[in-house]
Structure 1
Amino acid sequence: MGKTVSSDTSASETSEGTILDGKSLQKLSFDELIEKLSAVRIVYIGETHTRMEDHRIQLRLLKALGDRLPNLCLGVEMIDTSYQPVLEAWIQPGDRDSRWFLEKTHWYANWRFPFDLYADIFLFARERQIPTYGLNLPFHIPAKIAIGGIDSLPASDAAFLPPVIDLKNERHKAYIRDIYEKHHSKAAPNRDNFEFFYMAQCAWEDTMAESISRHLGQHHTMIVLVGNGHIVHQFGVPDRAFTRTGLPFATVYLTTDEDRIEPDIADIIWKTPKAGDSRPLLRPHQESSQEKP
């Protein structure tokens, strides 16, 4: 493990916490952060899925960058690529509301987290008519890969996979192995093959990278909302998207002031007080075959 950052690191204090440059660990004001993020084409904003404060920060950054940058778009892990027509309809004028959105995206059949964590983000995108793109694989596909590998997929599922899936990044593989070893003892039968587990993770990462590459060309900047585990050290989605686009990007890692983290985990580290605002999965009894980073 590299050098760690403790909660008493000197940094800029904002109403939402502490913003650090991920490499120098120097303090940043919110305005300095926006200046940095405005200079890149893809801004990855991580999250702990259940933490409301992370989603408040995501919305604040979306608003600030939306005010500053022309032709902004939004990419989201929470919705898969098959729902793109729904997302396109969502931002058009009309009387569609949150209930319509939940029904048409099959939110609770696909994403296991309460919609109120994300509601203000999607409502703001609708209000501003910000083009929004689902980045993910249909959620049943990684589970199938984790059990039987990519070759086990029927053609209808394999059609959603990107042309290239990178399985050769050893740092990424070591990171995913650590996650696997912490959770695989709880895995259901036929879910104990690490190579299949890793294959599922890479299919997941590369699908999102491919989706970013496919949609970014028509926009100046894309903001990507995704779990922290997909952006740490850039080897998940960011590097895979860069291989496809060659465009500059920045990663923003959202965490709490009690966590000790490696300084090079992201370009920006934003630490907020740990508060009791996390929301549990709505179906905690239902086991996930693929751990969500």
Structure 2
Amino acid sequence: MWSERKKAILQTRAEVLGLVRSWFNDHEFCEVQGPVIVPAIAKWSNLSVDYCGLNAFLTSGLEPYAGVFGANLGKSYSISPAFRQETSGFQHLTEYWRIEATIPYGELESIMEVQERLLSYVCQELQRNIQEEQLQNSVNRLRRVRSPFPRLSYEKAVELLAEWFEVQWGATLDQEHETKLSLQHDVPFFIYELPVGVETYYFRSTVDNPLLSCSVDLIAPEGHGELSTGGQPVIGEEMLEKMKKEQLSCAEEQWFRDIEKMGSAPHAGFALGLERLLKWICNLDKVEEATAFPRLREPYP
């Protein structure tokens, strides 16, 4: 049998999902569902499956379908499973759930505002309604969460980290860096305009500096790490050029062009990990505690 704490965590998970849907619906976002099986690997997956005798992949997010939804339906959101290979359970499960949102013609500031308003609403409603004795210690932590959230440029983050690490401009901020910054905060905070690199390859460059990307990460406080990542992805021919550098096949290129024919628009969006969010809200030690049947690399029930 599950412990009372486990039951409380899963009940909180259900409440969080209900609150997320309520906020998005109240703010005129349309809920959408994209396919889980996709033909191209590129940035969208790294787990392959046999699909009717064809090689396909399990998606790790709504892109590139997010642009189609945005162009045709306007502001949209999705709550769905995603998949990736992961050797560490700290931040990711092999199968996890993502809360994604797309704003056509949106910019970085617009997706930061959506995230801070969404999470402020979720946290304020949760702290008012928490009944489970096992989670009472979360009330004061959640009460602090109100928009706007602190914002750090990448350059400012590197400047702060230089006090503890040998880190230079252009370096990827890894888990250790994010944790150190996170321990200096008691509410979530943003790090924006990260340098163009592997993690930000598919995001547009900023107008003022081509070495910086239109990207943003939301970091949980108290050492709980990254909650979400987002930005303004490239689209159209620019996206294809980037995909070709990853040895895109002719079939994969045609797949992308077919999607573009359904409609596409410049957009901004983010993906928020549900289990990561619950790890912080419930103050859990490991992300696998945030789901009933965690999928890791080892055998599973």
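Here are the numbers for the structure shown:
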read-out: Comparison of 1, 2 by distance in nm of label points 7 Å out along Cα→Cβ at positions 79 and 159 - largest value held by; value: 2
read-out: Label whose coordinates, when mean count of other Cβ atoms within 10 Å over residues 143-150 is calculated, return 15.4 (choices 1, 2); value: 2
read-out: Parent structure of the calculated result 0.75, given that FRET efficiency 1/(1 + (r/R0)^6) of positions 95 and 183 (r between Cβ atoms, R0 = 35 Å, to 0.05) is the read-out and 1, 2 the choices; value: 2
read-out: Which entry (1, 2) yields the derived value 34 for relative contact order in percent (Cα under 8 Å, 6 or more apart); value: 1
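Each reported figure results from applying straightforward, stated rules to the coordinates on display, with no laboratory input. Since we're looking at a predicted model, the values are computed, not measured. Cβ atoms are built from the backbone, for glycine too; each structure is taken alone.
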